[in-house]
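So, here come the structures, one by one.
Here, each number is a calculation from the coordinates, and none is a lab measurement. All of these numbers come straight from a predicted model, not from anything done at the bench. Cβ atoms are built from the backbone, for glycine too; each structure is taken alone.
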Structure P
Amino acid sequence: MEKFFFIDYDNTIFSHQTSRIPKGAVEALVSIQQAGHKAVLASGRGLTTDSLPALPEGFTPDGVIGANGAIVQMEGETLWEHPMDQDLKSRLIDFVQEKGYLLFTSSEGQFYVSSLERYRKSHIQEVEIHLAKGDAAFKELCSKPVYSFFLNEPLDIIQETQRHFPELKLFYMGEMIGGADVIPAQNGKIRGIERVLAHYHADWSQAVAIGDSMNDLEMIQAAGLGIAMGNAMPEVQKAADYVAKDIDNGGLADAVSYGLAHEWKGKQ
């Protein structure tokens, strides 16, 4: 049976502890394809692999689910693309700027932040270097396509924003990364996976989901085999069928090896 591996990127493939892809990740990812299965990146990041800090040399994914399911590309074909509703986006922009919160995203190749001053003081700039437009220019996004945002705030502000916008999903990234992915409530990695499986006339029993954070929880719960990284948030580990090693201790290789070796029954 052909399997579809849906693999998160941050702290699953790319380690934020070391700012690199751990040794053994390349062999693990390539081994999926060598065994005749599909390897698909499922990320909260932007729409293509071009937006990622790095990819293992020698590995090309079969597809990408980007911006938490807002766009789906498989083997060079776009299966789905759905930017955020303009009215919802505009209300969110007004809300965070009035509150002084730090929200950011990319659109049409440009990086935007709600507050340039707060961005310059944030740890995000230390990890990812961008030439950002912000403050008044942030409102340019009202007329540009946006697929997801990232709210770089503590949990209490994330929860406040979620209460204010029930039509959004805010996925808390945990203490290590902090902040939250912000997407329309009808999106999510799970919706992207559904579109991939439908395209190949496959079902959830063929899906292996590997991740670490709250934006991976739905796909880990739904997949025929859900695998949490050893560094995953407690809620994600609890929902998984298997908990692999930590990312910096051969975690991805452990997860992939387990996924290749085990058969399972679908959950849906």
Structure Q
Amino acid sequence: MDNQRLQSLFGLDGKRAVVTGGSRGIGFMIAEGLIDAGCEVIISARKADQVADAAARLSEKGTCIGVPADLSTDDGIAHLGEAVAEHWDSLDILCNNAGAAWVEPIESFSPGGWDKVMTVNVRSVFFLTQKLLPLLRAGASPESPSRVINTGSVNGLTPPEWDTFSYSTSKAAVHMLTKHLAKDLAKDHITVNAIAPGPFDSNMMSFALNDPASRSSIANDVPLGRVGVPGDMAGVAIYLSSAAGSYVTGTVIPVGGGLSTIHK
């Protein structure tokens, strides 16, 4: 296969993407990969200083705009939607990646922790997609559908060992929401898929991966024997966003080195 054919399958020149939670971790990996493939990208996260820093670093590679927004609130969702519409009249790719976690024993697990995780991980995915639907529809065609990519988790496929009850439940909900949206939006030429990451270096996993002994233990539990690297995440996001993935919708793709194949 020649380079021109590869570019036509996997290149994203001129495409426009929004990546929530894009200032660090998995969101940054996705944003960087999309920019490398030719996308213009708007990243969003709650903390303005982190958004500005990440946007500056990504702008060294291509076009990246940072928009701080708290997607746990309706005002934050509206703010991001309005900012995107101010920059672009259509949108090709929406990556709903912003997330939250909460760890607490079942005996004391707090309602606030439960609600925080469900609000960010599930509610914001639905309502930001709703907010950006006009732009996604404007960018869609039968030959080149618009894409929605949701970040789920292998913990939404099999129960984790940690006391993250709301997190695993929220990610299972994301997987079902992905399928439901895929069914509903296919008529609009919008594909909807989910990525279910395993262990990657991120703020959410730092409590476990920053400790060498814990990191080694986690890597040993992965069938492929390692923690994920940025290219693992970028590659799947590029595939789902590109012409190569234009006939794929309603899927949940585990990116966890085989963790989804084992049960403990």
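Tell me which of P, Q gives 1.0 when you compute distance in nm of label points 7 Å out along Cα→Cβ at positions 188 and 204.
Source structure for this number: P.
Where does the value 28, 21, 18 come from, among P, Q, when semi-axes √(5λ) of the Cα gyration tensor in Å is the thing being computed?
Q
Between P, Q, which one scores greatest on mean count of other Cβ atoms within 10 Å over residues 164-171?
Result for mean count of other Cβ atoms within 10 Å over residues 164-171 over P, Q: largest is Q.
Suppose you compute mean count of other Cβ atoms within 10 Å over residues 60-67 for every structure in P, Q: which one lands on 16.9?
Derived from Q, not from the others.
Suppose you compute helix-only ellipticity at 222 nm (-39500 (n - 2.57) for each DSSP H run of 4 or more, over all residues; to 500) for every structure in P, Q: which one lands on -8500?
Considering all the candidates, the number was obtained from P.
Tell me which structure, out of P, Q, gives 3.4 once distance in nm of label points 7 Å out along Cα→Cβ at positions 116 and 236 is calculated.
P
Using the calculated result 3.7 for mean projected area of the Cα convex hull in nm², for residues 172-219 alone, pick out the matching structure from P, Q.
Going through each structure in turn, the value belongs to P.
With distance in nm of label points 7 Å out along Cα→Cβ at positions 68 and 244 derived from the coordinates and found to be 3.7, which of P, Q does the value describe?
Q
Which of P, Q yields 1.9 for distance in nm of label points 7 Å out along Cα→Cβ at positions 28 and 76, as computed?
Matching structure: Q.
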